[in-house]
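So, here's a batch of structures to check.
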Structure I
Amino acid sequence: MSLRFLAAEGEPNPLLPHLAEIVLALVVFLILVYLIARFVMPNFERAFAARTQAIEGGLAEAERKQSEADAQLAELNKQLSEARHEAARIREDAREQGAQIVVEMREQAQAESARITANAHAQIEAEKQQVLSQLKTEVGTLATGLAGRIVGESLEDEARQRRTVERFLAELEDQPVGQSS
């Protein structure tokens, strides 16, 4: 069954175009292909190449920026780590200095306490010596008066009085503490 068979005899088959139309369409098609290939396709190729290059350049730039950002992040992390170590060192130094200050202040307080104690002991010793001196004088005066009454003679002579007082005090010092005659 041919296609011509279906169409009426003498009438051209509407499904089959004329040979001139086919040739003309083929020539126009080839001209269009040539014009598109000659003028349109290079523009598309340039646009595609520019786009590809821009995308690749953008990707390369993004990768470069990403690597720079990673490097900066690593540097910042390094600096942060160093800063933390420095802060820890400063805190440790401050603790050591604080402990040293406490030790120094304790030593100063102990030295001041020792100085005050030494001054107090010296003052007590001085007052003791003063009291002893006053006591010796009073004891001497009393002893001389008593000795004069006992002996029955006046011990007004200073040399005699001094000897009597010294002898009496020597006897008192020789006696054990807590024993009286």
Structure II
Amino acid sequence: MSSEPADKTRVLIRWMVRRDMPEVAAIEHSSFEFPWKEEDFFQCSQRRNCIGMVAEHGNRVAGYMVYEITKSRFHLLNIAVSPELRRHGIARQMVQKLISKLANQRRHKIVLEVRETNLPALIFLRSLGFRAVSVIKSFYEQTDDDAYLMQYRLPSEKTTVSKPLKVQYAG
């Protein structure tokens, strides 16, 4: 099975704004068994260090991602793509946009938690260079599922070897 998208759909990746919420909420509810509520997105957007971005295609929201910024990393909290547009490279473009913001002198890694049973997300992240660095037991409130702490780290300036990212992924 190839991790490359069968058909790459070009998208505009921009800041999430309030008018995006109905489409973001619809994607969220069609993607996850335990979806975020619209209020969760709103609360996150009120925090200085929390950023929401959407992937726009044909004047509609095709996907979104939400992440926190800390001193040394980005923490990807949530990412999903509209069901009918999955496997078209949209999530890849969003994550690559986040990777492009990394710099050795500042934020040099991306972290996220992925449900241990979410094999499509694990395969997708692995294809982008993310590595599982630990297991977090009983991570999710709604179930006793464990999560893998996944990480993408920029190669250090001294070496070219790539080292082995609470997030939901559907896309």
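Taken together, the values in this text are just the output of simple stated rules run on the coordinates, not laboratory data. Remember, it's a predicted structure, so these values are computed and weren't measured experimentally. Cβ atoms are built from the backbone, for glycine too; each structure is taken alone.
On FRET efficiency 1/(1 + (r/R0)^6) of positions 42 and 114 (r between Cβ atoms, R0 = 41 Å, to 0.05), which of the structures labelled I, II is highest?
When FRET efficiency 1/(1 + (r/R0)^6) of positions 42 and 114 (r between Cβ atoms, R0 = 41 Å, to 0.05) is computed for each of I, II, structure II gives the biggest number.
On to the next question. One of I, II was used to compute log10 I(q)/I(0) by the Debye sum over Cα atoms at q = 0.08, 0.11 Å⁻¹, and the answer was -0.76, -0.91. Which one was it?
The value was obtained from structure I.
Could you figure out which one of I, II the value -6500 for helix-only ellipticity at 222 nm (-39500 (n - 2.57) for each DSSP H run of 4 or more, over all residues; to 500) was computed from?
This value belongs to structure II.
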